[in-house]
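In the part that follows, the structures are each spelled out as structure tokens.
Since every read-out is calculated from the coordinates, none of them should be taken as a lab result. Treat the numbers as computed from the prediction; the structure is a model and nothing was measured. Cβ atoms are built from the backbone, for glycine too; each structure is taken alone.
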Structure P
Amino acid sequence: MELFTELNSWHWAVIAVILITIEVFAPGAFMIWLGVAAAFVSIVLALFPALSWETQFVIFAVVSVASIYGWRMYVRKYPSTTDQPVLNQRGEQYVNRVFTLEEPVVNGLGKIKVDDSTWKIEGDDCAPGTKVRVIGVDGVVLKVEQV
């Protein structure tokens, strides 16, 4: 407990730098906001050095939650745009592409070879050699229809 009673603004500044550095090496837009909160506590403590350690931690917790919530609300209101919106959504990249079946679709289920991998497909029963178009994705299953 003695360690907490001797916290000053420099301690919080070092904590802020450490948290922001962690965010640089392991990005995820989470630790930076804890670092911002620690920096805020550092500034408040420089202005009001008599604050108890309990008050410091309450300020840190409140500012941490508020900054994370504020960031999430900002991102929800102003989402980032990209020229490749399905870059990390592999199944979505196949929507509207046409493939030829090598195996039949039986009871609405089958498999299709796409590039270097095999995908499960779901759609109407079809014979091998039928051309199908991917119309959607449900997890790791491609939804198809006959062309």
Structure Q
Amino acid sequence: MGSFDKNYALARIDLPGARTHGWQVRLQRRGVKYGKYFGDRVYGGPDESQNAGREWRDQLLKKIEAGEQARVCTRSIRNRSGVVGVSKVSVIANGATYEFWQATWSPEAGLRRCVKFSVRRYGDREAFRLAVVARDNGVGAS
């Protein structure tokens, strides 16, 4: 959780005609909206409802942040190479199996680039290394 204004994501709601007084917490992360209302009457006054809202917000941010770290730090089970955008591919053609390391990236929306390095030609380690370099260069060029 970064440093921010103590009232970050909190808004005071005072609607005397509707007898509504309290604090609203609203956040949005990755397209998901979070919100909760903390009424003065329920929490014992404006300071108490504000504190309850802050506490809820802080717990929510910790939960979101933990989920983000897990998402960023864990590798997809579909990724066996350990490098995003680099995969080993086997093709069977005319009874023979051909293996290569492939690098893919998207230089712009709707456009995909791919380059392959033969294991037979370069050896497994070198073909992998070349694919990693190609992926890094392709992503860095966009």
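Could you tell me which structure in P, Q was used to calculate distance in nm of label points 7 Å out along Cα→Cβ at positions 7 and 55 as 2.1?
Q
For helix-only ellipticity at 222 nm (-39500 (n - 2.57) for each DSSP H run of 4 or more, over all residues; to 500), the calculated result is -14000, so let me know which of P, Q that is.
For helix-only ellipticity at 222 nm (-39500 (n - 2.57) for each DSSP H run of 4 or more, over all residues; to 500), the value -14000 is produced by structure P.
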